[in-house]
Structures are given as structure tokens and as C-alpha cells.
Structure I
Amino acid sequence: MAHKVHPKIFRIGTTETWDPRWFSLSRYRKYLREDLKIREILEKEVERGIIERVEIERLGNKINLIIRTAKPGVLIGKGGQGAEALANKIAKVIKGKEIKIDVEEIRNASTSAVLLASQIAADLERRVPYKSAVKRAIRRVLERKQVKGIKVKVKGRLDGAEIARDETFKYGKMPLQTIRADIDYGESRAYCSYGVVGVKVWLYKGEKI
């Protein structure tokens, strides 16, 4: 029987660290619930396929959100109005906290597994054949020298077939068992008229020392 684990969790404490940058023994449950509420708000308010990762820092009554995105202009808006409106919506739910949003730009979305999975899922929702959507994404990734290997897995009623199945596409190296390997992992879902299709993407970017 296969033993499957999230590539990032597998490397926590060695080459990877947690996205939340806080720890509290007495208020751990409360802070965790607030983090989940913040992520739910961002998922509802921000268009899918824009945010790659959200890091949460806490200092007293202040919460600093570091959002990594390939489209910072969409989040920030004109004169920073978009980020302010988003911070105010979060502050209404997380009462008594000062919310600050910092936006970091990702120069190339093709080197992000999360954004790549979202792009493939969006293509599937537009009824693009799954093989064409996956191979187009792989071609974009292979143009980047920093990516040494890619693995894409799609699962569900592919192209509307009556029987669900999964199919895997792999190019280059993918040493998932090596802890020092820099593996970027992302997943997304395509909500099609014939059902839900899951998309998983692994990117190998070399080794971390």
C-alpha cells in the first residue's frame, strides 16, 4: 500500500518551514481559527489562480498578511484601494485586530505549482481537452531553466467520459523521496458540467543545501 505525504510537510524542519509565522500555547486554538477565517475570506474575495501563498505574521494585536501573487495590480488596485478594502473585510470578521497586507510579486507564474494547477483547472472548465491543457502548461514550464522536472496528475471524468480515471504526465527528474530536493506542489479543482476534475502539479527546482 502506498504511503503518500504532502511534499512540503515531508520537508518541514529541514528545507521548508510553516507559512504561519507565529506560535502560542495558550491561544493556539483561537489563532488557528482566525487563520482559517482569513484564508476563507481571501478564497471568496480574490479570483482563483491569483494567489500562490499567504504567510501570516502576528505581533500583539497586529496581523500582517504577506500575499504572493503573479498579479499584484489586481490585489492592490488603484492607489492601494483594493488591498485596503480587503483588509477592512478581514478586520470586520477578525475583530480587535489591525490588519496589514503586503503583496509580493511572482515574476513568472509558470514556476509556481499552485498557479500552474489553477491555470490547468481553468482550461478544463472552458472545455479545453485535458491533454491539450496539460501539455500546453508543461511546454511553458520546460522553457524555464530553473525547473528541472514536472509531474502533472489529472483525475475524474476526463473529457466527460462515463468512467472516471486518472492520468499522469511526467517530464524530467522528480526525486520525491529526497528530502533536500526543492519540490513545489500545488493542487486545484475544475468544476465542469460533467463533474469535478482534480489537478495536481509537482515541480522539481533542484536541490537545497
Structure II
Amino acid sequence: MGNKANEIKQEIVLYSKILDEKGLVNTLEGNISILDRETGELYITPSGTRKKFVNEDLVAVLNKDGEQIAGTAKKSSEYLLHEAALKARPDCNAVAHIHAPYLTAYAYCGKDIKLKCSTTFALVYEEIPCLPYGEAGTVHIADGIEEAIKEHDLILLGNHGCVAVGKTMEDAVKIVEAAEEVLKIVDITKNIGPVKDIPDDKYESLLNNHPGSRRNRY
């Protein structure tokens, strides 16, 4: 494998450690991947490995048929989820499937996330939809993802976790981090007093007129 392959592996290792340090993955849950669209090869974190301990040799490499062609550890069983997300979003090359606590709490409740108290949430996400439960380790884990992720860079998987896509791994990871932080602040806010929403007219104006809003991006 050439320099590009090594660079992709290094990026997988770097973000595995970042996510571990931030407590967004645990020893059993969470995986990230990068697709080389020139070769069709998918680079993904290995199964059952603490993300802090992932190194370049352990990164699994899959060919277009999903067969592992490199990496000393077994591929994540959730690679099908990554493949489905990347197929639906040809503009993206990276997937972060994360079990961030606050986001995952909503997934356990099977609830879409709709907040009107945060300008960050309004502009970046507007809403984060939650898909029904799909059986882990089977093709059904990706049921509904292709349609949902076409217009949402971050979605929830019922009773499971969340999935984010981006042109780069940085793009995918940062939207998970930002959403998790907003939800954390909302939880803190509830202990101070009732959460105050942005007035409806101001909220709609923000979504319709701000150049960086999700409505205007899509």
C-alpha cells in the first residue's frame, strides 16, 4: 500500500484516540471509517479493540465486496452501516458511528432531537432524526439510513447510537462533538430553570436567512 493508504490509516488512528479521550466511544462500542473513492477501499477500525490502542497495523481494509484485504485485526461487524451511509452520500468520505452518551440517550428513547434554544443546533442540524431499531450485526442495522442521511449529516439509530458523515473525518467527528455539547448544556440548563426557546419568528428567520443554515446548505 502506498502513501495515501498510510495517511488514511494515520487519520483513523488519530481520531480513534481523540474520540476515546473525549469519552465518545467505549471499549466495545463505536467505530469510524474512511473510504478511498479512487480504489473503493474502506478503512475501518477493528472489532473489539479499545480505540486508544488502535494502531496502523490493526486498521482493517476492505475491498469493494466487503472482504478484508489488510489489517491484523478483524473488521468491525458494523461495516455494513458505514457502506450504506457512504453509498447514500457520494459527497462524503468519512463515517463516525459513535455512542456519545447524550445523543445515545435520545436514541434509547427513540426520539428525534428538535431544539429551539440553541443557534448552533438550529444552524448545523435543525433536527436530528432517529431511525427505528435495526438489528446489530445484520444488514438491518442500516434500514432507513440511505433516505435519512441524504439531508442530515448526523442521525440517530434507535436503541443504538448515532452516525455522522463528512467529507473528512474531522467534518464527521466535529458535528458529533458539537451536538453532544449542546445536549449536555441543555441538560445543565434544566437544573437552573425552564429552557427558553428562541422566539418562533426569529427562529424561522435564522433558518431561512443565515447562509450557513442547514436549509441553505441543502
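Values in this text are rule-based calculations from the coordinates and carry no lab data. Predicted model only: the values in this text are computed from it and were never measured. Cβ atoms are built from the backbone, for glycine too; each structure is taken alone.
Assuming 4.0 is distance in nm of label points 7 Å out along Cα→Cβ at positions 58 and 170 as calculated from a single structure, say which of I, II it is.
Structure I accounts for this read-out.
Tell me which structure, out of I, II, gives 40 once percent of Cα pairs over 27 Å apart is calculated.
Derived from I, not from the others.
The value 4.2 for distance in nm of label points 7 Å out along Cα→Cβ at positions 10 and 122 was derived from one model only; which of I, II is it?
It must be structure II, since only it matches.
Where is distance in nm of label points 7 Å out along Cα→Cβ at positions 146 and 178 largest, in which of I, II? Can you show the working numbers first?
On the way: I: 1.9; II: 2.8.
For this comparison of distance in nm of label points 7 Å out along Cα→Cβ at positions 146 and 178, the top structure is II.
By the measure distance in nm of label points 7 Å out along Cα→Cβ at positions 82 and 138, tell me the structure among I, II with the highest figure.
Working: I: 3.3; II: 2.3.
Sorting by distance in nm of label points 7 Å out along Cα→Cβ at positions 82 and 138 in descending order puts I first.
By the measure mean count of other Cβ atoms within 10 Å over residues 74-81, tell me the structure among I, II with the highest figure. The partial results should precede the final answer.
Working: I: 13.1; II: 20.0.
Top value of mean count of other Cβ atoms within 10 Å over residues 74-81, among I, II, belongs to structure II.
State the single structure among I, II that was used to calculate helix-only ellipticity at 222 nm (-39500 (n - 2.57) for each DSSP H run of 4 or more, over all residues; to 500), giving -12000.
Structure of origin is II.
With FRET efficiency 1/(1 + (r/R0)^6) of positions 18 and 154 (r between Cβ atoms, R0 = 25 Å, to 0.05) as the yardstick, tell me which of I, II scores highest.
Max of FRET efficiency 1/(1 + (r/R0)^6) of positions 18 and 154 (r between Cβ atoms, R0 = 25 Å, to 0.05): II.
Determine which structure produced the value 19.9 for mean count of other Cβ atoms within 10 Å over residues 98-105, calculated from the coordinates; the candidates are I, II.
Structure II accounts for this read-out.
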